[in-house]
Structure 1
Amino acid sequence: MWTSIALKILRYRAVFVWLIVAATFFMIQQSKKVEMSHSMARLLPENSTTQLDFNYFLDRFGINDNLMAIGIQDSNFFKIKNFNLWREISDKIKNLEGVENVISINDVINLQKDDVSKIFNSDLVFKNLHSQSDLDSAVLLYNSLPFYENLFHNKKTHASLLLVAIESDVLESNTRIKLMNDIQKISSLYSKENNVEIYYSGLPFIRTTNAQLIRKETQIFILLAILVTAIILFMFFKSLKPVVISILVVGLGVVWSFGLFGIFNYQIGILSALIPPLLIVIGVPNCIFLINKYHNEFKAHGNKAKALTRTIAKIGNITILTNATTALGFATFILTSSNDLKEFGIMASLNIFGVFILSLLLIPIIFSYLSPPKLKHTKHLDRKWILSSINNLIYLVTHRRTLVYVWTIIFLFIGILGLTKIKTTGNITDDISKSSKVYKDIKFFENQFSSVLPFEIIIDTHRKNGVTKLSTLKRINQLQDTLLTYDEFSRSLSLIDVVKFSKQSFYNGNQNFYSLPNSQEKNWLSTYSNELQNTPKLFDNYVDSDMQVARISVQIIDLGTNEIHTLMEKLKLQIDKIFDSEKYDVKLTGTSVVFLSGTNYLVKNLFISLFLAIVLISIFMAWIFNSFRMVVVSLIPNLIPLLLTASIMGYFGIAIKPSTILVFSIAFGISVDDTIHFLAKYRQELKTTNNIRASVLASIKETGVSMIYTSIVLFFGFFIFIASQFGGTIALGLLVSITLLIAMLANLLVLPSLLLTLEKSINMQES
C-alpha cells in the first residue's frame, strides 16, 4: 500500500505542490481572525458545583473581576496640589471610552439625616477644596467614618488606590490593550509630577499584560525554535538543502496551525500558545527521519527515484504511527470537560497530523526536483562521533546488560524517593517572573490592602426579606468579625457596613455608634434607608432584589491552591457554627475559588489523560506488534523517564500545577515515537534475518543515528522555553528537555537490553 502511495505522491507531485500552496493561502486568511485570550483559563466544566455557584453569584450580583487597581504610596498625598491631581487623573480615566466607572477616595460620601423628610442625604466628603485648610477639614471628616477604613487609603503607610471598572465587552476585545495603555498614560502624570512610583493590579490588568506577553513570547519562541533547529540541522547535515527544506515544512505547519485556530474560532491562551513552537520541535524529527532514510537508501544503491519511493514506503508507515501516538497523547485532553483542555487537545492533535502530511509530501517532492545527493551530503551518516556513540551503545547492550539493569534500578529507586516529595499546588502569580513589574505591583497591593483576588461569600436565607431580620444581620456581622482574624483577607464589605454607616449618621456622625442597631433602632433606620438615593456603587449590590440573598465581598491575597483549600475548610467550620444549615445556605465563591477548583480539576484530569494515553497507546502498540510482551517491553523505557522527571520535580521543589503537568503528556507522546521507530525497524530486520540479536543490533545502528539527532533537536528545541518570563513555561522547557534525553537513553539502552534478555521467550512467541 505504501509503495503505491509513494508512486502517486511522486507522479502527481506538481498537483500536490499547488494544493499545499492553495491550502497555505487559505490558512493565512483564516489566521487573521485569531485573537489572544483575555479570560482566565476555562478549566472547570459548566456543570461543576463550583462553576454553578459562581454563575449563581454572577446572576444576582454581576461581574466581580472587572476592576483594575491603580496605587501610589505618597506621604504628601493629602497636600492640596497632589490630591487635586489625583482627582484630575480619576476624572480623566472616568471619561475614557470603555470605562464603566471609577471609584476612589474622591467619590466617598457622608450620610446626613433629614429628620423632617425622614431620609438620609448623601454628600461628597471631598468637595469645594479651595485651600489646604478645606482639604484638612475633609480629611478629618473622612477619618471619622469607619466605613471607609483601609478601602482607598492606608493611614499607616500612606498608600492610596483607585479602582477602574472596565466594561465587560471591552475586556473581551482587543480594544482593552489601548484602554490599558491610556489608563497607564493618564495615571503616570502623578508619577511625573511627584516622583512617586505607580502600581497596577487587578485581574483585567494582569490578564491583558499576560495576553500581550504571550503574544510576544509566541513570536519569539517560533523564531528561536526555527533558529536553533536550523543551526543543529546544519551541524548534522553540513548542507543548506536539508535545513531549508525542514524549516519550510515546519514553517508551513506553524502557518497552518494559526489558520486552524481561525477556522475553529479559538483564542490563543497560555496553553495553546505552546502549540506553534511545539510543532517546530515535533515536526523536525519527522524531517530528520525522512532525510536520513533517503540518504541511507541512496547511499546503498545510487538510484534517486528508488530511494525516494522506498523512503516514503518504509518511513511513511512508521512516521504515521509515531505521529498517531503523539497526536493520541494530546487527543486524550479532548475527553475532559474543560474547554481549554479540549481546545488544546484538538489543536495539538490536528496540527501534529498537519505537519506529518506536509513532511511526507514536501520532503520527497522537493528532493525529487533536486539533483541527487553527493558523497558529502551522506557523510553525516558515517561521522566518527556518531559511530563511536552507536558502538558504545552496542557494547553496553551486548556485554554490559547487567550494568544497564543495575543503574536502571538505582535510578528508579532514586526516582521513587523523589516522587514522594512532589507537591501539587498553584497560584495565579505562579508563572509570573518574580523580577517583573507585574509581580512587584501585585505584592504592593497585597502588603498595603491585602487585596488581589475577589473572594465572595453568599448567604441565602431561603425567604423573601430574610436578610433584613436582625438575627441574620448579627450572624453576617459575626462572620465579618471572623474574617478580620485572617491576615489573608482584606477588609470585607456587606450590607452590615451600610447599616452601621446609616446608624452612625442617624446619631449625627458619632463614631461610637458605628455598630449594629438594636430592634428599635433598626425600625427607625428602615424608614430613612428606604429613601437612600444617589449613592455610589460602593453601596450597591450587597443584597439581591428580593432581600433574600446577602453578599460579603472581600479580597484575598494570592495563595497557593493548597493554602486556599486549607483556609476555606477552616472558614467553613466557623461558618457552620454561625449559620444554621437548615435555615441558611452559605456558599464560598469568587475568582479565587474558581481558580482553586480549576487548578485541582486540571491536575486531576491531566493525570487521567496521561493514564488514558498510556492505555490507548498500549492498545495501539498491541495492535501494531500483535504481542502483549512487546507492549510491556515498549512501555518500560517510556515510563522510566516520566518517573525520573517526577522525582526531579520532587527534589527541586517544582510543584505539579497547570503549567508543569503538561510535561508528562508531551514527553510520553514524543518519547514513544523513538520506541516505535526502533521496534518497527526491529520487526523489519527480524522478518529478514529471523535472528533477534542481529535484528536488535541492526536497529541500533540505523535508528540510533536518527534518534540521537532528533533527541538533540528536541532537547535544544524545548530548552528555548527557558527564555520565557513565565515560570511554568521555563520549568516545562527544562523538564521536557531532560525527560526526552532520558527517554533516548532508555530507548537505546534499556529497550534493546530487554529484547536481548527476553530473546528466548520472544522467539517462542514469534514462532
Structure 2
Amino acid sequence: MIKLSSGGAYLINGTEVIEEGNEELLKSKLGDKYLSKEEAGKNTIAFGILKEHNTSGSMDKLQIKFDKLTSHDITFVGIIQTARASGLEKFPIPYVLTNCHNSLCAVGGTINEDDHMFGLTCAKKYGGVYVPPHQAVIHQFAREMLAGGGKMILGSDSHTRYGALGTMAMGEGGPELVKQLLSQTYDINRPEVIGVYMTGEPAKGVGPQDVALAIIGEVFDKGYVKNKVMEFVGPGVSSLSADFRIGVDVMTTETTCLSSIWRTDEQIKEFYEIHGRVDEYKELNPGQVAYYDGMVYVDLSKIKPMIAMPFHPSNTYTIDEVNANLEDILRDVEKKALVSLDGQVDFKLTDKIRDGKLYVDQGIIAGCAGGGFENICAAADILDGKSIGADEFTLSVYPASMPVYMELIKNGAAASIMGAGGVMKTAFCGPCFGAGDTPANNAFSIRHSTRNFPNREGSKLQNGQISSVALMDARSIAATAANKGYLTSATDLDVEYKERKYHFDSSIYENRVFDSKGVADPDTEIHFGPNIKDWPEMVALTDHLLLKVVSEIHDPVTTTDELIPSGETSSYRSNPLGLAEFALSRKDPEYVGKAKEVQRAEKIRQEGSCPCGHSEIFEKVWKDIKAAFPDMELNRNTMGIGSTIYAVKPGDGSAREQAASCQKVLGGWANIAQEYATKRYRSNLINWGMLPFIYEEEELPFKKDDYLFIPNIAEAVRNKATEIPAYVYGKEMKPFTLKLGEMTDDERDIILKGCLINYNRV
C-alpha cells in the first residue's frame, strides 16, 4: 500500500519518479533540461508558496507573513489577551474566531458564553470575523470561506490543514498568531519537502481516513515527515474528489509534518465554484523537474479499510487483520496500554469479543475529519433502511458546518441516518477532544475524528475511569453500525453509493456570521466575563537558575493532552491560573502541588526577601549551592528559582499553547527532553519564556525531586552557547551538560525577557 524512498527523489513532468542515485538515468531522460537537486528543489509547489510569503531575503532562514489567521474558542481569548498586553490596536490581516470547542462543556455557569461574547466584541473592536457556536467547526469554515490557491493560513489548532485546496496552512500555538497580529513574522529554517506520489484510485467503500491512516502508520514511527512539508502529487490525486482529498489532508497533522500542499485541478476549481469563490482558485503543479527530500508512494487501489487502535493514530491495522487475528491484536493493545496508562487502571479490550467478533460500544462521525458532506452521505447510503439496534451501541453524527447539515437535510441523507437510529448533532469538535459523547467506563468507541490519545475521549484516570477510541473511516463506522455494533469493513457490504451533488448555501453565514470586513471599531467595549483573567506578571530570566525536577515522564511520547487535559477543562481556557490547576492531572497528579511549592520560594525571592525562608530543606540547598560556587555572585537578585519537568519526547498532538503556559504560570522555567515531538510545542515553550533543554542520553543524571543548578544561563542564551553546563545537587555537585538547540535571535530575546509579552512590552 505504502512505500518510502530511502533518499531523495526527482519527479519528472508530474508523472515519473527517479530516485536519487540514478543520475545517469536522470540525465538521459532530461538531456539539456537536467537540473541539480538544489535547483530542482525550487520547483516544488511548497517552495514557490514559501518564497512568495517570505520576507527575510533568504530562503534558508524564512520569516513568513501569513495571509489569514483563524482560532477557536479554546484559544482565542488567551491569544487576544496576549496581543492586547503586547500593544494590539487592530487586526492587521483577516482573523476568524470560531466557536466550535467549548460550546457544550459540562462546567456550568456563564463561562462559555462569556468567552463567546468576548470573541464577538473583539471581532468588532479590532476588525475580525466571528462565527457563532454550532455554525461550523474551525477548519470547515476555513475551507468554505478562507482558503485560496497559493495562500498561507496560520491557525491556533494543530489540524490547520487546507493543502488540498492549494493553501499551505500551519497549526501553531497562540503566541505565533500573536506575532502575526503584531505584524511580526513566523521564523523557521526552510523545511524539507516530502513528495507523496499517488497512483491508482480507491476501491469502493474505502474512504479518506483509510488512506490517511495507512500513511500515518507507515511514516510516524520513522519520523519520515517530521517538521517537513508533505506535497501530494502524481496521477492518483485526480482520482480523488475534493472532499476525499480534504479528508486525507487534515490527518497529515498526525504524521508530525509541518504543513501540506497538493497539486490542484478542475475538481478543486469546482469546489471554489460551488462555494462562490472561484476567483480564489489557482492551478498548482510542481515544475517539469522537481526534487523532493523523500518520497512516499501511495497506491490508492491497494488501500483497504483501516483502523487505528488505541492509543495513537499510528497504531494501525487493516480491519480485516483485526477481525482475522482478534484476540492476539487486542491483547497486544492491552499490553501497550500498560505503558500509556502507567498501570493506573485495568484496561481490557478482549472482553469486547462476542461470539468470535469484536463488539463496539459507540460510533462517532465528527468534526474537521469526519463531518464532511461526502463522508456523511456515504454513511447514510450504508445505513439506509437499516437499524443500529437497541443494545449498547450508539451512533452520533456531527456535520462539520451548518451549510453541510442543511444540504444533508435537503437530500435526505440525514433522514436515512436518523431512521436507522443514529443521532444528528450540530457542528462541534467535542467528541474529538473529550467534551462530548464520552463513552462509558471501559467502553470502546470507533470514530472518524483526528485523535485517539489516552483519555482524550474524556475519561479520567485519576477517577479510575478508562475508555478508548479507535479511528476509522465513516464508511466502515456506518457498516459497523448497520451490523449492530460488530466491527465491519465497508468493503464487506454491497452498497449503492448515490454520489449526491453538494450545493452550498451561503445565506446561513450571511444571516449569522459577524464580518467586520476588516473595519475596526475602537469604541467597542470588550465583554469580560468574571472568568476571563489577564496573564500574570512574568519576570526576566535571571543570571543563574535553580530548578527542581517536579515530574519525570518516561513514556516514548508525551502528548499535549497529557500535559494539559482537554475536554471539561476547556471552559477554563480564558483563566490562566484556573486552567493551570489541571496541568498534568492525568499523567502526574502530584505535579501542580509540587510546582506551586517551588513557586512559593520564587515569589519570596521576587518580593525582595531571601528565599531561604521557604523551608529548612530549601535553605540547605540554597546555602550549599552558594558555598559550592564561592566565586559566583549568587543571591536573590541573580538566581531565579523554578520547576522543570523531564519527558522523553513531549509535545505530540494539539497546538494548544496551554501545554506550556500552564507550566509557566505555575513557576516552570524549563523542560528537559531527549527531543521535542513537534516544532509547535517547542515554540510554545520558547514563547512563554521556558528553556527547551535537550538531554539526549537515555540514562538521566537526575531524578524527580532533585535540584538542578544551571549557572550563567542568561549569558549562555545571550552568547548562543550550544552546550549548557549544569549540576545535580547532592553531597557532591554532579556535573552534566544540556543543549538548547537552534534558536533565532528573537527567540533568544524572548527567553531572556521572560516571555513574548515582555518581549513586546520592552
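Quick notes on this structure:
- Answer label among 1, 2 for the case where distance in nm of label points 7 Å out along Cα→Cβ at positions 239 and 407, calculated from the coordinates, equals 3.4: 1
- Between structures 1, 2, the calculation of relative contact order in percent (Cα under 8 Å, 6 or more apart) yields its largest number for 1.
- Origin of the derived value 3.1 (distance in nm of label points 7 Å out along Cα→Cβ at positions 175 and 735; candidates 1, 2): 2
- If distance in nm of label points 7 Å out along Cα→Cβ at positions 31 and 471 is computed and equals 6.7, the structure in 1, 2: 1
- Structure (1, 2) behind the derived value -8500 of helix-only ellipticity at 222 nm (-39500 (n - 2.57) for each DSSP H run of 4 or more, over all residues; to 500): 2
- Origin of the value 0.65, where FRET efficiency 1/(1 + (r/R0)^6) of positions 159 and 511 (r between Cβ atoms, R0 = 30 Å, to 0.05) was derived from one of 1, 2: 2
- Parent structure of the calculated result 25.8, 83, given that Rg and Dmax of the Cα atoms in Å is the read-out and 1, 2 the choices: 2
- log10 I(q)/I(0) by the Debye sum over Cα atoms at q = 0.15, 0.18, 0.23 Å⁻¹, for residues 199-318 alone from the coordinates reads -0.77, -0.96, -1.24; which among 1, 2: 1
Computed from the coordinates by the stated procedures, all read-outs in this text should not be read as laboratory data. This is a predicted model, so every value here is computed, not measured. Cβ atoms are built from the backbone, for glycine too; each structure is taken alone.
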